[in-house]
Structure 1
């Protein structure tokens, strides 16, 4: 039977490529890359020092690049109707974004699929760069270690189920899906709370 040792050896043999994908993946996405890093940490397939460097570089690049893209979009295409629609959608989820950008940016980090849009939207709305960076930094130092720890826990739990690669992978997949459902539920509750709070003002 194939075991997770195959995965560990594969990662160890292509570490340079893995670190590149970590960097690129964190710019594009984030949550699942950090969970995967936690899994690989538990398996002993990654060098913690190098992984940390690429995590920091990837997340910092995403923060700056996203803000720049948003600023560029505002400068060139701010009158496009589609962008007005996107703006309306973001403000539906984050109705206090203009008045309380720090907390909107901070909270968005913990809702899957929202933070990427909010990062770009921050640049589009010309949010004060210092305030934006502070919100991103404060949320990231909680969010990133939490997801890496979650991946580590998933791997630890899956290894206690089986070290056979398909059962291990299936267990990790199920745990990840449960996490996504929980995150979606929390995002939905937050939207309801924001709606009630907005109506009460």
Structure 2
């Protein structure tokens, strides 16, 4: 199997993390020698803000208000994991990054630096109503309806220009998946888009 580079994007609650994990498990099973490097922006940022520091304290209050964490922090956790864990020949899965237009150039510079050929951007789309329903059910402390709607608002605001940039760039391939199906159906669509089936 060729080395895969897959970037999962979509609104909160669309199942990015679930499908990134399923893809990681599939790649580890079918291509065990190569290995998988998995970067989850949400997990890394949540882990960071659990820490005891002035920066973590400032970021916790932003999260509680449904705000967007500063670009430098997202870029820091992304770059740090790649610099410490990238071996060169592994599959790479990026979940939830870039989140804003200014982060696109950072991701692109990393893809070019690490010579990742034809990354696939998998955009899992769901409606805001579906996202709110799913996220309320998830029950995380920062998942109030007002907070969720605010996060969805800025996600939509940034996602259109991000996707437009990827679609215009010949290095990337963008596939859009209907995320309002069952997990199995979404997974099947992703596998088909990635030519695994």
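Only the coordinates and a few stated rules stand behind these numbers; no lab work does. As the structure is a prediction and not an experimental result, all values here were calculated from the model. Cβ atoms are built from the backbone, for glycine too; each structure is taken alone.
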If distance in nm of label points 7 Å out along Cα→Cβ at positions 79 and 175 is calculated for 1, 2, the one returning 3.2 is structure 2
From the coordinates of one of 1, 2, relative contact order in percent (Cα under 8 Å, 6 or more apart) came out at 33; that one is structure 2
Across 1, 2, mean count of other Cβ atoms within 10 Å over residues 7-14 reaches its greatest value in structure 2
Candidates 1, 2; distance in nm of label points 7 Å out along Cα→Cβ at positions 55 and 103 computed = 1.5; producing structure is 2
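Assign the value 16.3, 48, calculated as Rg and Dmax of the Cα atoms in Å, to the correct structure from 1, 2.
2
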Candidates 1, 2; helix-only ellipticity at 222 nm (-39500 (n - 2.57) for each DSSP H run of 4 or more, over all residues; to 500) computed = -28500; producing structure is 1
